[in-house]
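Below you'll find a set of structures to go through.
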Structure I
């Protein structure tokens, strides 16, 4: 029975880790896309300046 409890705890811990990793990856992607949008905006402004 104790072995079952340990396995269940490992499964829960793995699910939490995967959820946190997914959340972190999503935040990184959003930040990357925001940075790319800023770069494009600066490029457009620079192109229009000259």
Structure II
């Protein structure tokens, strides 16, 4: 899954994170985070690093 084709919804308050493949699911109906946890983790790490800047 190329990162340009995804949408990540990441929470820090206990809500369930979500990851969507926008190419095959443009309406964001199928959360694929269970199939690609490493992608979600990578995006979370990038976001946390950006916040620390």
Structure III
């Protein structure tokens, strides 16, 4: 999170506030798409843990 804040602050001062908001919104859309396109959505439930004896 601190790195994202620094990046957003730098972009805001370099590009301006509105272009930075649009860029970050686009980045969030890509991140959401990656989660939806991943096998995580089709998993349905967590796999069972194997019990190990020591």
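Structure data summary
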read-out: Structure from which -36000 was derived, helix-only ellipticity at 222 nm (-39500 (n - 2.57) for each DSSP H run of 4 or more, over all residues; to 500), options I, II, III; value: I
read-out: For Cα Rg over 2.2 N^0.38 Å computed as 1.87, the structure of I, II, III it came from; value: III
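Rule-based calculations on the coordinates, nothing more; no lab input. Worth saying up front: this structure is predicted, and the values here are computed from it rather than measured.
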